[in-house]
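We did not get these values from a lab; they are worked out from the coordinates using the rules stated. Predicted model only: the values in this text are computed from it and were never measured. Cβ atoms are built from the backbone, for glycine too; each structure is taken alone.
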Structure 1
Amino acid sequence: MYDVKSPKAEEFISDEEIRESLEYAEKNKSNVALIDEILNKARKMKGVSHREALVLLDCDIPEKNEEIYKLAREIKQEFYGNRIVMFAPLYLSNYCINGCEYCPYHAKNKHIRRVKLTQDQIRDEVIALQDMGHKRLALECGEDPVNNPIEYVLDSIKTIYSIHHKNGDIRRVNVNIAATTPEEYRMLKDAGIGTYILFQETYDKVQYEKLHPTGPKHDYAWHTEAMDRAMLGGGIDDVGLGVLFGLNNYRYDFTGIIMHAEHLEAYVGVGPHTISVPRVRPADDIDPDVFDNGLSEELFAKIVACIRIAVPYTGMIVSTRESVESRKHVLELGISQISGGSRTSVGGYVQEETEDENSAQFDVVDNRTLDEVVNWLMKLGYVPSFCTACYRAGRTGDRFMELLKSKQIVNCCHPNALMTLKEYLEDYASPETKQIGEALIQKELNVITNPTVKQKCAEYIANIHEGQRDFRF
């Protein structure tokens, strides 16, 4: 049944192959010779197979686990350096016709406040986000062909890109909406989206269908094959995968998401631009005894490290679902993008909600402002990046992957990160954050290895201080 190049979900995510991999890893989790062989392969930074990655995840030898963490840090540094890309989610509507048992938007929930933003309200939300300093958004929307048709999403994208407030612009809109047709993916592509994001939730077909008892999302194959339609049928270059850890056996879903990445590389020719690793959080009308987050901090960190080793080129995302300490731990092990100042309610950037008017999808744990997150990252030695240059310069899909795999990020993404950080410091930062950031930029200019790029980047940073904006390599 297993065929990585098959267009059929049950063949490229083969239940039989996953279960055989689970057995293989369980038998070999203490096999020092095999673990060393896998680690030596991984040190080439070309990735390892789903089965090999699972052996590393299951490994129960403390000194080998330290080697796994050390290698994950090295791979993260090699591909992404100390840049951390910043973004924020923007919830357009929580109307939904699906019956997902872990999501408060499910159709049977009669006491959640249903909200759909008008274009004027979207404008207000975007201005609030621009006033924080955000340049990159991830649109979120429930599945409802009456309330949230594709035309509504397209109008919303057009509105977002049209808003130029003071020095604020949203330069990249990523979209997280339900699986759809090649024709509608083409519409999203033509509207200028960045990455199309769709979480699988779980790759276990039986558990998937149980968790999605009603609505279009019940169709496992339609959902799992969505990325193929988006890329091959819709022409979308970049896609983002994710599972919701805590819904199902974590070993199964860990294996499944790496198999999905392998499939995209083999069948489409480009692996996932991003992989997200959310954990289940408490939410309205969701049984906390059934969905309780499920994974320890230690296990969560190891999952991040092993995904980084298995899929070294992919961006990895962690949201404000996670605590400050949890986010700090996984940043060094593989995470390259985080959200900041997030609201998961519809209209929450303009007006914070009270408990009795809740429209949020899940509880936010990291409630800090964007400025506080930026300040914190810089104190940890990271460079917060608001860069969207690759998308706007056409370096997407296989072109971005070629740049990334050739290790030229340091002469492209790093200077772009410094310039967008400088914009943030000039326009939005608190005095303390600005002081820390200015010193960091001067230090990080020395990381750029190409002298011409370094000199030009320094000139652009000086121009930004004089009031100019939007430079990029």
Structure 2
Amino acid sequence: MPHVVTQSCCSDASCTYACPVNCIQPTPDDPDFLAAEMLHVDPATCVDCGACVTACPVEAIKPHTALTEAEQPYLDINRLYHEGRARAGAKRDLLARPVPRLHVKRRPEPLRVAVIGSGPSGLYAADEVLTIPGAEATIYERLAEPYGLARFGVAPDHRRTRRISGQFEQIRSAKGLKFKLGVEVGRDVTQAELLDEYDAVIYAVGAAADRKLAIPGAELPGVTSATDFVAWYNGHPEFRDMEFDLSAERAVVIGNGNVGLDVARILTTDPERLAQTDISERALAALRASNLNEVVITGRRGPREASFTLPEILGLASAPGVELVVDPAVSAEIPGSKLEWLSRLSAASRAGTRKIHLRFYVSPARVHGTERVTDVEFAKTRSQTESGYAGTGTLATNEHTRIDAGLVLTSIGYGAEPVADLPFDDTTRTVPNHQGRVVDPVTGDPQPGTYVTGWIKRGPSGFLGTNRSDSQETVRALVEDFNAGRLDRNHAGSHA
């Protein structure tokens, strides 16, 4: 295997553009791309040219000879992925090239676009707009610092993933791009004023609102969201002054997605290792004084339905000085699946001074405590099928268990908040749209000059790089409307 994609893959897909033989799959024009946990190099067709290594913004691609011991499993992951595609009869078009160039009709004035939000989806949207000759883009960000979740949502010990900010700095310096930081749309400037100033407005405001834990006791001190905890240790200006009581020996994380694994890893990592990252000084001081030595990550469904990605669980298993304990019921029935890897990790578990325990088939029922949380009561669940793995549904049982904890972090999903002057779907927690065009939820008619991209468009799914293909779709729709004369260029004056 000449080259291997490793755990810090952000699915940016720059490597797929660079590869001369299209051996990195899935590409952005593949229907599987949006659901993929990472990209994979086909060992049978890679020509060892190294173009992908240079193109990768987070240094996630390595020659197989340069893999560390912790990265060795990625050899099998890449191999098994492509063997599975071959068995499924997937075809590989060597001439396929993702996303053709945009062509814009000549106009007396250049295309001018406002982008709301400076996270990955907003930056990728602006970058795509700027591929149009003469186009101009202005990014509005309500915080005084840019980059959104790429800055405040990526764990500080994921240093290679954080290097995506280098690519964002390149976008930021592009000709025709302006930033307006500390400006909140709806408070400092309105949608109507923006449409007076620009041909179109693209909303890339994300979906960072947490789903609330709706059980008795969830309001007790010591129960908070994992998202708030992440923002705290990353020094988010709106969360950096929060305080977390880390005096107990055990914490419980409700929800086993990647964010849940991130907070468990940070809580159990040696603070002196974290001191080598850009974690906030306030968080580092609190973690140095912490008494926590165990984190229990819980999920109401089985391991096959676990929300975490395979790269994230492999990264957790390789954390120095941390013992990973997996429920013994984990099955290895599907080669190359997360189940097989969980089984391997369970068998290879090593002793550590701190412990992370993965618990499946438990659903939170009540938080106990008086002045603050003392433990969480869970109802045990079981799969709806006898095999336990044929479906995703679970059934509650009458059996309950309690886990002592002085800190409870919830990570059970995200949703967007309504955006001023835009329609909103309370069920999907997204802005109704068609290929990025904001539409009236009743008539389906487009709202002129108004577009969405990222989580506010599709919901909280995908990875950093998923936003690139998503933004390309939105900007393509915008350009189609511009070329067809559907955008109103009534520049009544500068309100922005």
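When FRET efficiency 1/(1 + (r/R0)^6) of positions 110 and 166 (r between Cβ atoms, R0 = 25 Å, to 0.05) is calculated for each of the structures 1, 2, which structure yields the highest value? Display every interim value, and only then the final one.
Details: 1: 0.05; 2: 0.35.
Comparing 1, 2, the top value of FRET efficiency 1/(1 + (r/R0)^6) of positions 110 and 166 (r between Cβ atoms, R0 = 25 Å, to 0.05) belongs to 2.
A value of 18.6 was derived for Kirkwood radius over Cα pairs in Å, for residues 54-221 alone; which structure in 1, 2 was it taken from? Structure 1 accounts for this read-out. Among candidates 1, 2, the computation of helix-only ellipticity at 222 nm (-39500 (n - 2.57) for each DSSP H run of 4 or more, over all residues; to 500) that gave -7000 used structure 2.
Could you tell me which structure in 1, 2 was used to calculate distance in nm of label points 7 Å out along Cα→Cβ at positions 302 and 446 as 3.9? So the calculation was done on 1. Out of 1, 2, which structure matches 3.0 when distance in nm of label points 7 Å out along Cα→Cβ at positions 86 and 102 is calculated? Traced to structure 1. Between structures 1, 2, the greatest calculated value of percent of Cα pairs over 43 Å apart is seen in 2. For which of 1, 2 does distance in nm of label points 7 Å out along Cα→Cβ at positions 78 and 462, calculated from the coordinates, equal 2.5? This value belongs to structure 2.
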